[in-house]
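Read the figures in this text as sums done on the coordinates, not as results from a lab. All values derive from a computational prediction rather than experimental measurement. Cβ atoms are built from the backbone, for glycine too; each structure is taken alone.
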Structure 1
Amino acid sequence: MPVIKNAVCSLCGCLCDDITVTVDEENKITKIENACILGHSKFQGMFEHERIETPMIRKAGKLVSVSYEEALETAAKILVNSKRTLSYGWCSTSCEAISKAIQLAEETGSLIDSTANVCHGPSALAAQEKGSPGATLGEIKNRADLIIFWGCNPVHAHPRHLSRYSSFSKGFFVPRGRKERKMLVIDVRKTDTAKLADKYVEIEQGADLLLITALRSIINGHEEVIPEKVAGVSKEELLELAKLMKEAKFLCVFFGMGVTQSRSKYKNGDGVASLISDLNQHTKAVMIGMRGHYNVTGFGQVATWETGFPMAIDFAKGYPYYNPGETGANDVLVREEVDAAIIAAADPGAHFPQKALRQLAKIPLIQIDPYANPTTELADVVFPTAVVGIEAEGSAYRMDAISIRMKKLIETKFKTDEEIAKDLIEKVRELKRG
């Protein structure tokens, strides 16, 4: 039985690339080594569950199986007849597919947005305003003696993060791993990650920016302006926290949606970047967003090098226009501006607010996805696809913006997201020519 080494796990933003997979003669994965419980489930067969088996079109209110050609023709007609199309998702697929999706959006004058808009989108805005002093996960593993997890819970969301990249990993300058590192967690509740920390700081809901501002004041020598309590944290604890940060040889702040999606939104990311900048006057400090979907970072990378913008890109005028809050997926849906949608490698049906979903339910919707999910219930045309990293190869970006090549492990009957997007481009051009 073939044994594939250094396979990449296409589940979360860690993109662990040390997985060993055994495939039997029947094209089945029989053994997985090194993967976490979530990655193991995906490799072992989770990717086969709830699969969409054939292309489908909604007829008389029900989705019925059709040929690929019929689904392609129907989807292309929807896109050609639409005056304003929303293309959304594209974060659990390859960079090659994302590139084609952007080309399709340009061809059809659509607005294209990624799942980052409802998770780490504010981080992109913060980086544009204040920068993002970062590092690779390899540098963190080899150098960091203080790890801070702020508004995130990697024990559940990124199970191998602590052991492979951060707190528990053994590095060149920290050969004893956890024994030479301090781990700090800042959150509104005591998560399972917080239970492993040397120090847990519990803050009030939505008070992240207040805490950041207080820490910056102390680090810059203005502790006299700090009141007795900030964000639910005592002044004494704040002074201790600032001292811990300043005395570290190399610290990294890993921040999650508890920072990006709480009150103050992108200003929180702006504040973290400013805090890191202040700390770099005393020590070495960096920051990394804890990205969820395995290639959500990749969407931002591809979109930026192709259009100049990381998300919420509108091609209605024939060139890319970007204004988050105006051109985001939920923004245009809530305002009922779009009259068609193409959803790929995402599930807004399970996550978008009710008003946005009402609009999605009203308009023709094309879904490109390996799995049936709540969005399928709203779809008018459905394309099943191969699972990237298992049934198809492709490139993706890890949470620290390092590009990694994913391998194809088994054969499949399904087309890839990239192939479907390419076929749609060609069919749309054909229909436009008449």
Structure 2
Amino acid sequence: MNSFSYRNGVLHAEDASLESVAEKYGTPCYVYSRAALVSAFRAYSDAFSPRDHLVCYAVKANSNIAILNLFARMGSGFDIVSIGEMERVLKAGGDPARIVFSGVGKREDEMRAALSAGILCFNVESEGELERLDLVAKNMGKRASISFRVNPNVDAKTHPYISTGLRQNKFGIPYDDALRLYRKANAMENLAILGIDCHIGSQLTEIPPFVEALEKILLLVDELEKEGIALSHIDVGGGLGIRYREERPPEIADYAKALLEKLQGRPQKILLEPGRFLVGNAGILLTRLEYLKHGEEKHFAIVDCAMNDLMRPALYDAYHEIIPVKQNGGKGELCEIVGPVCETGDFLGHDRNLAARQGDLLAICSAGAYGMSMSSNYNSRPRAAEVLVDGASLHLVRERETISQLMAAEKLVP
């Protein structure tokens, strides 16, 4: 569903002009479409409706509590990687019994807080974590429900920074160690084994790596059953990609069909951990063109957002389409679209043909995932406002930070 479209030459989010958003809330500003969020969640969940399943939204993709609340109201579970993300989910009305806790570096205080909250399970990612969790649960007089995140050594065919299922990656337990660690966990009095988990990466645009990983996981499930270790759920992870430029990710129905065929006849509940698919194309970053600067070798369009607002281009050399909010029909010129941060790596787009004038508004597309959640205050820049559009209604879901807020926790020394 494309909730961002031109009407009479002006880009709209649903029924709201992005010019009106900029006039009311300023720039830079993240703008999300409620209709797009709802449509993506329903499409994902409906695709797996033939099976008992739970969609656990990966909070790291976009952790705004308004978005979390929207998903919670649709019955979503949540995949978290920090106690801060858990607190966000709880504040947004999420059910702790639908939370899975992933991540390779869970601290003792995080384990205690998650156990106290009553989360569904921990996705354990190392033997050291297993031993620590057993001890924490014992000291609290509780049993911790666990699933092992197993690394199947499958090439996700994605950017190396977001590939998570190879031997050289830090994530999960090695495939060859899984049986031994399940046996060990089964003998621990303070742990209850619920399932198995596998997540091989993000922004995947082909189905075969998903299927290959699942096939290896199911071999483990069969081995565990032979040893009397019955699992109540199989977590197939997330990672399905979206279109930023020329990618052709599979349709959600084809992706679901491929996995469900492999799971046919198995009694376990299916857990899923989508992130980018649900929010990526539901958001844009609205920015204003401050200067056009003509250099000897390159021309530069300098905008008021920067790498601190949207890290993906600088971090991954990621591509985001950048379009004018108001179509002017003028002749474009090739330029670098850059921000004001003092880094040569502060760019939003290379060699873009842009027909725009100083003061014009631009929309950086497909910015709903890993945009605001990865933003920072580098160069003492306040983080952007966030607005959720619902039809013609605008809802400010995060106020723009102020410079005084940036310094509020800092102290002078005597």
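Tabulated data
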item	result
Structure (1, 2) behind the derived value 1.03 of Cα Rg over 2.2 N^0.38 Å, for residues 49-216 alone	2
Among 1, 2, which structure scores highest (criterion: mean projected area of the Cα convex hull in nm²)	2
At a computed 25 (relative contact order in percent (Cα under 8 Å, 6 or more apart)), which of 1, 2	1
Origin of the value 25.5, where mean count of other Cβ atoms within 10 Å over residues 113-120 was derived from one of 1, 2	1
Highest-scoring label, criterion being FRET efficiency 1/(1 + (r/R0)^6) of positions 249 and 337 (r between Cβ atoms, R0 = 25 Å, to 0.05), among 1, 2	2
Value 1.51, calculated as Cα Rg over 2.2 N^0.38 Å, for residues 225-272 alone, assigned to which of 1, 2	2
